[in-house]
Structure I
Amino acid sequence: MMIQLKSFTKDAASRTKGLQLKTKLEHAIKEERNISVDFDGIDKFASPFFNNSFSALGIQYGFGTIEKIELLNISDNGKLVFDSSMENAKFLTNDLINSMKE
């Protein structure tokens, strides 16, 4: 399944647009489909977008599932923001798991 961001947004910055992507990704994950997200034409990035889409789904379905999603035409800056969001979510998830063990 190919999701083209420019079909519903001009940027990858807001919480609202991140939640819209989350809904689309969640349907594809539940259908166990191969997923590609095309960032063609997207040049503005912010963590709320990634926190509310990829990272939220990583916490819910496991980060391995999210890491299988192919990111197409994402700029270096966009990849940096994506990676930062995912690393923060992994860190928070590990902290939560460790605190539950105590």
Structure II
Amino acid sequence: MIITHNNHQYKVTPMANQSFWRLTRVDSPREGFTVNRDWLVNHGYWQQIEQARIDANNLRAARNKAVIAAGIRDYGMYAEASEEFRMAKKSAYGDVVKF
């Protein structure tokens, strides 16, 4: 996910413990800083990040359903899963992929 802070765009990635997040500048990847959840809440970014995480989970679930349907050759389920995947992708990324 990409956010704008102090007129710079940053890519937000969770760290291994899920308590801290790494913000890396888009135009210069060596510059960045680590923040915790409280910092994100105080600066108003937590809602955006939480929504993106939910959308990503829906996207993975739809993709997994499509793989299962293809494996068992259930074409009705596959068509349904493809539509769910398309809707989840549109919800997660909009028209442009940001991750």
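Just so it is clear, none of the values below were taken in a lab; they were calculated from the coordinates. Note that this is a predicted model, so its numbers are computed, not measured. Cβ atoms are built from the backbone, for glycine too; each structure is taken alone.
Things worth noting here:
- Here Rg/Rh (Cα atoms, Kirkwood Rh), for residues 18-73 alone was derived from just one of the structures I, II, and that gives 0.94; the source is I.
- For 30 (relative contact order in percent (Cα under 8 Å, 6 or more apart), calculated) the corresponding structure among I, II: I
- Which entry (I, II) yields the derived value 0.80 for FRET efficiency 1/(1 + (r/R0)^6) of positions 42 and 90 (r between Cβ atoms, R0 = 30 Å, to 0.05): I
- Structure responsible for 6, 26, 32, 24, 12, 1, with P(r) over Cα pairs in 5 Å bins from 0, in percent, for residues 10-49 alone calculated and labels I, II on offer: II
- Structures compared: I, II; top value of mean projected area of the Cα convex hull in nm², i.e. the largest, recorded for II.
- Answer label among I, II for the case where mean count of other Cβ atoms within 10 Å over residues 2-9, calculated from the coordinates, equals 11.5: II
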